[in-house]
Structure I
Amino acid sequence: MENKKLTWCFKLKDGLKIVEPNEILSKSYLEQAKSSLLRAEKDLNDKDFLWSTVAIYYSEYYALYSFLQKIGIKCENHACSILTVTLLLGEGKTITINQHKDKRLDAQYYMKIDQEDKIKEMLKNAKLFVSQFDELVSNLTEKEIKDYRKRLF
């Protein structure tokens, strides 16, 4: 897979690295994704919209990262992680996290009021996102893992 942005990600100090697939870490990230959803829901119920938004984004990121761990990809750069999954699975799989990444940044750096309904919708979408990645990761075959890894070289 030739992609200039992906090539750049491999050159970063904490960018993309091919490692051994790790089932244990993959499961841990999925559990963290589910835990973050619970935190987001609690924060939303407590009217803590900033931290609810942050937890929503991280629930999605952890779910996405569980896929990368399952296929043996390590990356500490969120943009590169998301780009890699976009290139492997298609833009449809990452549109939600890309939208929520922007909303998390807005929430953290540009305080807005009257966001409760939007955050409820984000939480609903995040639950679906995490569920879809849970299903994807849980059903990956060894052949699929090898195929995904080959596509990155």
Structure II
Amino acid sequence: MGKDKGNHLRVVTKEDRLTAKQEAFAKQVAGGAILSEAYRECYSAEGMRDSTIWSEACKLAQNPKVTARVKAIQAEIEADRRTRDQRLREHVLKRLMEEADRAETDGARVRSLELLGKTVSMFSDRIEQTDTTERSASDIEADLRRRLDRLLG
């Protein structure tokens, strides 16, 4: 059996690590900074022409180690955002359930129940179409005209 070279954990060597400036650049880029601005922020770019800064920033961004780190940081940011969103969702639902049980007024209890119901799509204003037949644009247009004529009388 041959060795599987999939995504396995491995020891990070000195050669795999980014320099402090590369790490700072990766954080800036992952946070949404423009490449040239991130380069200026992290490297000594005083006296460099804009074209040189752009060129160096692009080279740095194409470095496989930097690219991998940017992606890893972005994944961490996204995971943190999802965690925060989930916690907020749970908090709001918990508070709505408490409000539905303990509100002082009937209106507040009903509104809490309504909002809880909406979280599970209990109340839907949309109309779902189940017609999956293939129609041409002219058939659809004719159908829409008939419906509009019927509505407008």
Structure III
Amino acid sequence: MPIITSANLTAEQNAKYMITKMTHVSIYVLDQDRAYDFYTNKLGFKVITDVPMPDNDRWLTVCPPEQPGFEIILSPIRRGMFSKETANALKELVEKGTFGVGLFTCNDIFATYEELSGKGVEFTKLPKKEFYGTEAIFKDDSGNWFSLAQLV
């Protein structure tokens, strides 16, 4: 039986084997209830899924209001997923603000900065002009940090 590789497929055949999009991404959070509040009430995200799971777990996903096809999984750091040592190390890294998780965009960074600051969102970088647009950096309630940009 011949091995199928992209070299021996037509472009049309090859396209059906290619990754087409990303639909979910996980963000490790220290407390799902606090994360729920932060992402929905402070950032204005919509809850897509919030269902109980076995072993007292919970599947919780949110999305930015204008991006319903992309879900952010607010994933607690659980000992069942990791060894005790790994879970403790990961919690410590999240709390320290080690992880830059992603980039969110907005139409008016100064108005968005004012609104989020007024809701208690902690910014570690005020809006500043960069070569790619204007960027600020904020942290979520767990310590994960994000770029917020108004792109050029």
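Details
- Source structure of the calculated read-out (relative contact order in percent (Cα under 8 Å, 6 or more apart), 20) within I, II, III: III.
- For mean projected area of the Cα convex hull in nm², for residues 31-94 alone computed as 4.5, the structure of I, II, III it came from: I
- Test item: Rg and Dmax of the Cα atoms in Å, for residues 87-134 alone calculated as 15.5, 54, pick one of I, II, III: II
- Origin of the derived value 13.6 (mean projected area of the Cα convex hull in nm²; candidates I, II, III): III
- With helix-only ellipticity at 222 nm (-39500 (n - 2.57) for each DSSP H run of 4 or more, over all residues; to 500) derived as -22000, matching label from I, II, III: II
- Comparison of I, II, III - label where distance in nm of label points 7 Å out along Cα→Cβ at positions 23 and 103 is highest: II
Coordinate-derived values only; no laboratory data. Bear in mind that the values here come from a model prediction, so they are computed numbers and not experimental data. Cβ atoms are built from the backbone, for glycine too; each structure is taken alone.
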